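What follows draws every value from the coordinates through simple rules; no lab data is involved. Keep in mind it's a predicted model, so treat the numbers as computed, not measured. Cβ atoms are built from the backbone, for glycine too; each structure is taken alone.
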Structure 1
């Protein structure tokens, strides 16, 4: 998983499109998110058997739709600067943090994708004042 994230950070280029697959037909819950960069595509998916995260090279392998919600438009047009895997207190890797930014702009967008109840929940992390 780290190798896929590393490649997206160093070789991916700019995020161009986001697609998502539903957990169930007609459900608003997300099972996987596809990030299409200039040079490569990665898929971040929830593993329903153990509620862990899986990060794979390539596109989503099931039916998908354009990414929805207010978060992804903030990221499109930016490159992936940093990526972290999250491991919970039980030892399960169940999330990923992605930092999207531009070299000429100090403002970045932090996205947390966390697996819960067999789906991916997305959050925007924002700094708080000191």
Structure 2
């Protein structure tokens, strides 16, 4: 199970990297009134896809270890719920596919920032937090 935990822990850094890149790109797109391109769609989709993969690996890890002895302490449940909410927020950009480019940049930017704030809080709540 350490492989799954290491994978789950490693994916979070990919999420942070893609999230920061998306924040920079969408901020410039919003403030400069840029055109929403395939790269922007890919960045948004990549972020939400990684969030989905992270939730899947986390839920598998939660149930696998929970049923084999670690149990389901409140901290793990709080982390899971926070991260599920974060993943839902990360998938909100799908709702703005038909929006004007400027509005789309702004809304996706806000969704990614909100999602990353929830990720930060969810990881910080765990024993060891971000230093794991």
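Looking across 1, 2, the calculation of helix-only ellipticity at 222 nm (-39500 (n - 2.57) for each DSSP H run of 4 or more, over all residues; to 500) that yields -2500 traces back to 1. 1.4 is what came out when distance in nm of label points 7 Å out along Cα→Cβ at positions 32 and 72 was calculated for one structure; which of 1, 2 is it? Considering all the candidates, the number was obtained from 1. Each of the structures 1, 2 was assessed by mean count of other Cβ atoms within 10 Å over residues 24-31; the largest value belongs to 2.
Taking relative contact order in percent (Cα under 8 Å, 6 or more apart) from the coordinates of each of 1, 2, which one would give 34? This value belongs to structure 2. Name the one structure among 1, 2 that distance in nm of label points 7 Å out along Cα→Cβ at positions 16 and 96 of 1.9 was derived from. It must be structure 1, since only it matches.
With semi-axes √(5λ) of the Cα gyration tensor in Å coming out at 22, 17, 15, pick the structure among 1, 2 it was computed from.
It was calculated from structure 1.
Determine which structure produced the value 63 for percent of Cα pairs over 14 Å apart, for residues 40-79 alone, calculated from the coordinates; the candidates are 1, 2. Working through the options, I get structure 1.
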